[in-house]
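So, here come the structures, one by one.
Bear in mind that the values in this text are calculations on the coordinates, not laboratory data. Fair warning: this is a prediction, and the values are worked out from it, not measured in the lab. Cβ atoms are built from the backbone, for glycine too; each structure is taken alone.
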Structure P
Amino acid sequence: MKFNDALSGTALLALAIAILVNIQGFPKIPGQNIGPAAFPGLLAILLAGCAIALIARGLRDKLAHERWITPGAWLRSWPHLRSFLVTVGCLLFYIAASTPLGFIPCSLIVLCAMFLTLRVRPVLILPVALVSTLVIHTLFYKGLRVPLPWGVLTPIAW
């Protein structure tokens with residue numbers, strides 16, 4: 001699916017404005033010219049500049065009779081549409097179930113569902129999902145110190 005650049009630029013401009021509004025509440029550091037709002041503000045201004053360029057390009061293309069939204073060929077392909085829907089469903093499942101179930105069970109369920117959708121050989125699904133889940137959990141929980149939810153595995157948390 002292709003969106004006209006003016007639509008994407010408008011969304012990015014809204015994001016840049018939201019960032020600029022949000023950083024106004026950041027505290028000032030006494031005795032320093034550069035505070036915690038400086039770099040997010042600079043990035044928001046650069047993002048706004050790029051967004052304005054995208055909007056101008058999109059409006060120019062619209063004058064050449066380009067459509068606002070052009071559906072992609074994948075929307076008419078059931079395997080591609082099914083993969084998209086399974087991905088969105090897995091994300092919604094993780095959002096809803098990660099706190100009560102925990103990261104490890106949710107990750108196993110999500111990976112198994114995605115592997116089944118992508119027609120991975122059944123003998124590989126569970127071992128690859130289990131190893132991937134444990135590697136990801138270790139990297140994030142131990143290495144990056146991200147507090148992943150334990151859920152039902154709280155009694156055996158390491």
Structure Q
Amino acid sequence: MNPEAMLEKINAEAGDKVQEAAISAPRRIQLKAQPRQLKPLLAYLKETFGLAHLGTISGVDLGENFEVIYHLSNADSTVNVRILTPRRDPKIPSVCPLIPGAVLYERELQDMFGLVVEDIPDPRRLLLCDDWPEGQYPLRKDWKFERPAEIIPGGK
């Protein structure tokens with residue numbers, strides 16, 4: 001199904017789950033949804049259009065909010081589903097019940113942005129070491145790198 005027909009069907013059938021819908025480039029559809037509508041929308045896209053391949057989940061620090069983008073695709077199109085979550089309470093639902101491979105991307109969002117992924121099946125750290133300081137999230141705009149004191153073997 002071409003992107004124009006997909007967009008028309010999404011607007012007709014899933015309009016209550018989508019805040020905004022547009023074609024942004026050839027074979028690419030952009031959707032914006034509320035976090036509470038994310039799982040029903042992804043289930044609809046998977047069942048209706050076969051959008052079962054999750055290429056990645058991206059996070060963006062927008063200042064007051066974080067934007068989380070789910071990049072789904074099938075043989076015909078790529079659909080990006082965007083949600084916003086506030087910085088003061090950054091929670092998103094886990095999509096692992098629908099797409100089990102999402103757990104790695106969700107763990108990365110926890111490590112790098114400090115997002116709370118609700119009901120994630122494996123909340124362990126993925127990229128940062130176990131002794132990484134709590135509350136330090138390297139992909140947040142307000143994060144400041146502090147060089148650790150150099151340790152020179154032999155005491156000099």
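Looking at structures P, Q, which one was helix-only ellipticity at 222 nm (-39500 (n - 2.57) for each DSSP H run of 4 or more, over all residues; to 500) calculated from, given that it came out as -21500?
P
Tell me which structure, out of P, Q, gives 3.7 once distance in nm of label points 7 Å out along Cα→Cβ at positions 2 and 26 is calculated. Mind showing how you got there, number by number?
On the way: P: 3.7; Q: 1.2.
That value comes from structure P.
Of the structures P, Q, report the one carrying the highest value of relative contact order in percent (Cα under 8 Å, 6 or more apart).
When relative contact order in percent (Cα under 8 Å, 6 or more apart) is computed for each of P, Q, structure P gives the biggest number.
Rg and Dmax of the Cα atoms in Å was computed and gave 18.4, 71; which structure, P, Q, did it come from?
Q
Using FRET efficiency 1/(1 + (r/R0)^6) of positions 58 and 90 (r between Cβ atoms, R0 = 25 Å, to 0.05), single out the structure from P, Q with the greatest value.
When FRET efficiency 1/(1 + (r/R0)^6) of positions 58 and 90 (r between Cβ atoms, R0 = 25 Å, to 0.05) is calculated for P, Q, structure Q comes out on top.
From P, Q, which structure was FRET efficiency 1/(1 + (r/R0)^6) of positions 66 and 122 (r between Cβ atoms, R0 = 35 Å, to 0.05) = 0.95 calculated on?
Numbers: P: 0.20; Q: 0.95.
This figure was derived from Q.
Between structures P, Q, where is FRET efficiency 1/(1 + (r/R0)^6) of positions 42 and 106 (r between Cβ atoms, R0 = 35 Å, to 0.05) highest?
Q
Say we calculate distance in nm of label points 7 Å out along Cα→Cβ at positions 34 and 82 for every structure; which of P, Q gives the highest result? Write out the running numbers ahead of the final one.
Details: P: 5.3; Q: 1.9.
Answer by largest value of distance in nm of label points 7 Å out along Cα→Cβ at positions 34 and 82: P.
Give the label, chosen from P, Q, of the structure having the highest value of FRET efficiency 1/(1 + (r/R0)^6) of positions 18 and 146 (r between Cβ atoms, R0 = 30 Å, to 0.05).
When FRET efficiency 1/(1 + (r/R0)^6) of positions 18 and 146 (r between Cβ atoms, R0 = 30 Å, to 0.05) is computed for each of P, Q, structure P gives the biggest number.
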